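A.B. asks: Next up: the structures, one after another.
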Structure I
Amino acid sequence: MAATKEQITVSTSPVKLTEENVDQYQRTVVIVNVEGHPIRMWIDGSDPTSSEGLLVDEGAKLVFANRTQARNFRAIRDGADDATLNVQYLDTVAPGI
């Protein structure tokens, strides 16, 4: 199974996943681990704020099973401290198929 990874710092401006990583495989599953501090997020393409969005605690793992969810993911930190997203992009197509 092919895989790519990246780390994204979540600060005071909304961030999204790197499109090239989301789109590189025929079928992509994305796993995101929230580290350091909580974040706020939406998966509809709109930008969260420090007071609006789904609250995701530090240590949470998010799984996006399709490209649309992964492309539309946006996050911002919740509180005064930056968070880190550790992200793994997996190609779910078996070789030779």
Structure II
Amino acid sequence: MSDSNAITAEIVAKAARLSRIALSEDERLVMAEQLERVRAWAALLQDVPVADVAPMLHPHEGAMRLRADEDTGQTLTVSEVLANAPAQAEDHFLVPRVVG
């Protein structure tokens, strides 16, 4: 029986190409097998009975301890903040353009 969600060597090859990762055919086969085992294990979680389990925000009970925001009086100057910047212009960090 064929699983339409199975992770195949072809899917691994496509992901590797999109990620610009060079994988040999043997590596693609091994990776596909390993990823398929992870996918199959994760699919087992669908069978876990959770109907009577209350939703939670955190695995530990109790509220998070938050500290009050306090002004410490310590601030950095613009030149101190930019001292380790790889590139800067005026009072700003320069970053590579990532959007067309």
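A.B. asks: Give the label, chosen from I, II, of the structure having the highest value of mean count of other Cβ atoms within 10 Å over residues 21-28.
C.D. replies: Details: I: 15.9; II: 12.0.
If we compare mean count of other Cβ atoms within 10 Å over residues 21-28 over I, II, the biggest value is for I.
A.B. asks: Using the calculated result 2.3 for distance in nm of label points 7 Å out along Cα→Cβ at positions 13 and 37, pick out the matching structure from I, II.
C.D. replies: Only structure II yields this read-out.
A.B. asks: Assign the value 47, calculated as relative contact order in percent (Cα under 8 Å, 6 or more apart), to the correct structure from I, II. Intermediate values should be presented prior to the final figure.
C.D. replies: On the way: I: 47; II: 17.
Derived from I, not from the others.
A.B. asks: If you work out distance in nm of label points 7 Å out along Cα→Cβ at positions 29 and 85 for I, II, which one comes out largest?
C.D. replies: Working: I: 1.9; II: 5.3.
When distance in nm of label points 7 Å out along Cα→Cβ at positions 29 and 85 is computed for each of I, II, structure II gives the biggest number.
A.B. asks: Please state which of the structures I, II yields -2500 when helix-only ellipticity at 222 nm (-39500 (n - 2.57) for each DSSP H run of 4 or more, over all residues; to 500) is computed from it.
C.D. replies: I
A.B. asks: Looking at volume of the Cα convex hull per residue in Å³, point out which structure of I, II has the largest value. Kindly include the intermediate steps, with their values, before the conclusion.
C.D. replies: Values: I: 78; II: 273.
Biggest value here belongs to II.
Values in this text are rule-based calculations from the coordinates and carry no lab data. Remember, predicted model here, so these are calculated numbers, not experimental data. Cβ atoms are built from the backbone, for glycine too; each structure is taken alone.
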